[in-house]
Every structure is written in C-alpha cells, then in structure tokens.
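Pasting the structures here.
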Structure I
C-alpha cells in the first residue's frame, strides 16, 4: 500500500496481548486511525503502561495538525513490544522495549521524518533523527500536561549536552559514514539536530510559516528521500528568506557562540556593543543571526531582538529606564554560552560604578540618568566635590533637598516624579551645577 525504506521491515512473534485505541485527526473526520498495541501478555505490565499508551492517539492528532495528516492514514499505527533496548520506528508499527512518553512521541515523529520522507544518505541522518527529536519536544511544548518535565527544561538539557564538547557538526562527514556511533550521535544528530530546528523556527519569527515549511517538505518529498539542502530549499521557497549562512554555521559548521555585552545609557538611549567568540573557531568563526535580549530594570523589563551580522556590532535604541542588567537569549532559542555583561562608562563620561573603599574620588561633572526619565532618577556625582543636591520644578519651588553621601557617588531619588520638566542643582564648597531633567511616563 505504501513504499517503505529498505531498513524498516520487521517481524515479531510472541505471546502478545492486543490493546486498541483510535486517533481522530481533524483533517480526516469523522474517520479514525486504529492504534494497535501488542504487549507482553501480562496484566500488571499492561496496567503500568496504559496511561502512556493512551497518549498515542493525542500525539497522532497533534502531529497531524503540525506536520500534515498522518502519512499512513489508510493503514494503522501501533507498537510491538520487543527487548531491543530502546525503540525502532518500523513503518506503522514501532518496535519498543518500553513505553515512556518521550520514546512514544519520538518514534511516532519518525513516521513523518524517516519513514514518509527518508534521509537520502547517512550524511543527512538529521532528516530522520533531528526532526523526530524535535517532534518529541513539540509534543512537550504543545501538550505539557502529558509530560512531567517542562519543554524549556528539556531544551536547556539538550543545549547543555551539545556544549559538553566544543566541536562536531550535525552533518555527518563522509569519513564517518562507517561509524555507527557517529551517525547516531545523541549529541550531534539528535540533540544538536533538534536544537538548530528550534533556532530556525526563531529566525522565522512566525510559527505559522515554520509549520507551513514542515508541511510543504512532507508534501514535496512524500515517499521520497531528501537531504538537508532539500529542506533548506523548501524553507527558502516558502519563507522568501536566505538560509545559506544558517546552514553553513549550524548544520555544516561546528561549535557554538559565547556572547558578551558592554552597555551604557546616554540621554534617552541605551547602547549595546555585542561581541562573540566561538568554541570551534577553526571551523566556524562567527554565528550570524537573530538574538533576543531582555534588559532588566526596576521600572520593568524590556525585550529586544537584534540581527547579528558582524562581531562587535553596536546597537542604539530609545530607552528611558535605568537598566540593572541584560539577559542574553532569555527563552533559550540558540545554543550559546554567556561571557561577560558589563555596564560601562559612556565615552567621555564618568565610571558607572562608585569607587571602592580607600579609592581616591574621581572628579567628573555630575549627571542624571536616565534623562529623559520615566519618573525615577539616579544622581551621579564626584565625592568630596558636591555635598548637596536640590530638586526644583519649573516654578522654582523646592521639591526635595538631598544630602549627598561621600561614601558613594550616586543617589537614587525616591520620589516618583510626575510628567514635566525639573531641575537638579548640585552644590559643594566651590562648585555649583544645575541639570535639566525631563520626566515622561
């Protein structure tokens, strides 16, 4: 009835019990797909696995929604128990030694990726294993109540595993084609393979488009073989984007980036200088692409995205809060490590951090940040130069008088100011400086 990859025929004989349930994908309603489970004829064993077996129809329905209708809908799906030390995605009847939720989802994912569309060569085992691993991740993300661990924690664990070594490509080089352990490397073919699909999804910034690509790939290569370049072509045709750099870096390339940031505020802007090193610079010296950043502040966090095209890029954008830190890739879309994140002195302005005990005071002009401000402002000043500050409105009315500590060079004005223009006057024995402040909520 359906073409089959040469490595899929399987024949199992045993004292089985049969358990049947049904999947009802929306695209073929009211028809249903029978799910046949053949297990050791032991009621205790069956009862201990029934809850997970009953997740299979839900998984079939959800994958049919995301990837396109189950490719063998006119036949069946199911499981045959055998002591094989894991699972094997035989077409329409996966052979499994146990029935964990992730194993069920992974082997089912192979019915689309590996069975309906098969890798053309072992170089591109990613088509089978990377996508089946990501299918399990998607079930965790889309159907979280069926899993005991969060999808986020699973992706973090995969990234950590990938970064347990500095090199290695998802693509399997010709020199390794007779090395079974390399072809089926959990770190590279499975987990890095799944992780870069996740990154590609982020690059698209459109889940509808991402799943349209997966469905088009299934339609275009149904009952055929395909390579990563075939998938790339489909992704480019559907999205209109160029993924040459992406595949050169993440699929054919090796390693991962470590990001570092120096940032500062100036007037009503935040400036971020972003650099990276890579774990395998002899193979991949730079990872371009979209990266997300969360700028933390007591006045509320802000998330931004920048497209990195070169090392040491500087990004400047309107920002009127006082930043307290930056989180790189807060939602873990990219395999990466974090280097240093430093708030630095704006060019031509004083150090951000106060001098430590016993450090001579640094003389500089006082200033206010942020300016414009959303209502909370910080005064920064050289110690032993200015001793007092006063806050005035535009009518010259004194709103607050401040004694400036000489143990630090900054003071947080506690009053939440209303919209408008204000003046801060710094005074000392021989110095007097007034600064105009704009407050905009």
Structure II
C-alpha cells in the first residue's frame, strides 16, 4: 500500500474517448453518475502531440482510466498517449469496446493486461455490468473499514483514533473518521464539548448523512429535532468541506485527517419502524460514502456495540472489519455475535474480511488466553478462523491510551500518542502502534492507505 506522495489528492474514473464517440461517452457518464461514481474527461484534438497538463492531472488523480475503444479512438494519437501515460504510472486501464471493430495489433499489445468488456450493443444490462466492474476498482482505492465488536468496552474508539491516527501521521494519507456511536466518544476525544455541541446544532454531524437538514437546505428543519419522523425529501450529499472537521490542516503532501462528528440523536433510528424510511436512510448514506471515496484513501467508522439498524447499514458500506478484543473469554461473545450478524445480513460476495486485534494485553508477556486464541483453540467458539484473523501484533494496556474528553486544544491530534506521548515508554508505544497500523494496512486493497 502506498504513501500519500504516491497518491493523487482526488480519486475518480478518467474516461479517454474520441470526439466521434461523444454519444457513448455521455451514456457511460450518466450510468456512472447514477451509481455515484465520480468521473472526469477532456475534449482535445485527437492528433496533437503529448498529453495536455489538464489531462495529466486528471489521469494522475484517477482510480483507473476507462478507454472507449472504437475504430476512431484506435486511430487517435492523443488517446494512445493518454493510455501510455497511465500505464507508465501503473494506473489500471479498463477498456469498453463500443463498436464491432477488432483491436489492432498495436492496441492489443498496449492493452495486454487491461480488463476488457464489450458494450458495442447498447443495453441497460451491458452498462450495469460495466458499472459493477468499475465500482470494484473505484471502491478499492478507498476502502471503508469499520471498527466493530458486538461487545462494548473492548477499545473500539481507542483503535479508531490511535491506530488510524498513527497511520495518517506516518503515511500522510487522506483518512475520514465517522463516529457512528450514539455515545460519540470518538468526537469527545478530539473536540471540546462546546465545539462538538455547536457542530451538532448546525447539523455538521453524522445524522446529515442519513436525511436532509440544515446543512443542505434552508427549508428543512434539523433531523435531530423529531425522533418520530424521517424527512423523505430529495437528499443532497453534504459537501465534505461543510460537514467534516479537519483535525490537521489540509495539505496535499501531508494528507488529511477529518472527522464527521457523532451525536446521541442517531438513537432515533431505534424508534423508527417504517421500513421505507429506513431503506431511504440507508440509500442516502450509501450515496454519501460513494461521493466521499473520491476525496480520501480510507474511511474509518467507529461503531456502536449493538445489533441495530446502524450496525446493518454500516455493514452495507464496509469493505473490511477491524475487531478489537480484550484477552478474556467475555470478548469472544462479541465476536460470535459479530459472526452471526455477518451471516444474517451479508452474502459470500458481500461479506467483509475481518481482522482481529488483541487490545489491553499485559505489556510484559503473552497471557494464556492470547496464546490459546493464536493456536486456534477458540476458532469454533466464534464461528470463523479467529487464529488466522488475528493480527500478529497486539496493543498493550497503558494509561496514556485511556480515553479522556477533549478540551480546547488548537491542535486536536496532539491527543494522539503518535504526537503527544511523552516519557520513558513513549517510543515503545509509538513503535507498537506503527507495527499494528502497518500490518493492518497491508491487509487492505492497494489503496492509498
């Protein structure tokens, strides 16, 4: 997995096409737009030498380059140059054949390792299949990781903040933290009470990812005011700069670490029993996540420890689960419940991978419970191969990682151990956080994390 210096500041699909194929271009563009997949394309002279600066920037910032292959595009020098430019930078190429012509030997050689799909016969099914293939590439560039265990008190917020705070600091990634726990401990860790209350009052918080409110409309009331009703008006994704709280200054070379605040009012979904409203809320959240993937390398969700609507919708957007556990048998029940939820609400194709992290272990030596877990003794108890899911590194208990409420610090990330830990054991703690962060990042797809 790559560092921010090797990644663009945005991520989208770049479409390379010939002007003669503009009708097919807009057909593909509309299909991607409906799927909330960001794209970009440039109109240019087909035989001009070199790749324009604008096209260069768009290609460098792309998850992949989608080439519309036709007889006209195969004869265009500009398109060949764009593809060659992308290949030189190891950017994936996806080819959509839009006419009945065959690839020329030159193009066949150029596209040897690319994914190809025939959409020469325009049909909804062909476009649906194309979008599904593109979506897999688009999503892999910004995975969604949910820190989840159906037992409370295992350190989910500690892991969400400290592990991914370390990852951002050292790899200079673009990471978005979402606080989906109604107790919003992650928010309170970083922000003062006054600031978090102010952001919640302005709807600059997670509830705005589910339904319209003050942030996107001058006519809709805050969704936090009435727990018995769901606003089913047309939903607009909040602009990320409006809803996210930057925890460090945004810098193309230092990456970004942003937080969308949690709030107690998320509890309203436990009282809503209208299936249509809940389905619409889930759709709105999915739309937001799809849009925000283009701005980040990784999205991290700090979850609540319950089998609820929030858990179910979180699973719908999750690509990988990181489950913290304490070194005792009580934590196993949370993993068993997690496996039951995954079995109930996901399929073999949609089930996210699970990594498990021992948290709060004794610093001096591995205890017997951890040893047994790594030897596979508890695999049958939790319903999956716990011994294989476990990260080889573990996080030991230290008072520095105990959660404390935020204060009026000008720099919230000073609360992270990677920045603020001092004393004789600070170096060892930072080293351990780094080992865990890097080991977990290596389990994710080849994104920017």
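Values quoted throughout were computed directly from the atomic coordinates according to the rules given, and no laboratory measurement underlies them. Computed from a predicted structure; not experimentally measured. Cβ atoms are built from the backbone, for glycine too; each structure is taken alone.
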Comparing FRET efficiency 1/(1 + (r/R0)^6) of positions 283 and 339 (r between Cβ atoms, R0 = 25 Å, to 0.05) across structures I, II, which is largest?
I
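Figure out for me which of the structures I, II the number 194 belongs to, where volume of the Cα convex hull per residue in Å³ was derived from the coordinates.
On the way: I: 194; II: 157.
This value belongs to structure I.
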Ranked by relative contact order in percent (Cα under 8 Å, 6 or more apart), the structure on top of I, II with the greatest value is II
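Which structure, out of I, II, was helix-only ellipticity at 222 nm (-39500 (n - 2.57) for each DSSP H run of 4 or more, over all residues; to 500) derived from, given a value of -7000? Show your work: numbers first, answer last.
Working: I: -7000; II: -10500.
Label of the source structure: I.
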If distance in nm of label points 7 Å out along Cα→Cβ at positions 115 and 427 is calculated from each of I, II, which structure is the one that comes out at 4.6?
II
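One of I, II was used to compute Rg and Dmax of the Cα atoms in Å, for residues 35-122 alone, and the result was 12.6, 35. Which label is that? Present the calculation step by step, with values, prior to reporting the outcome.
Details: I: 12.9, 42; II: 12.6, 35.
Of the options listed, only II reproduces it.
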Ranked by distance in nm of label points 7 Å out along Cα→Cβ at positions 67 and 83, which of I, II sits at the highest value?
I
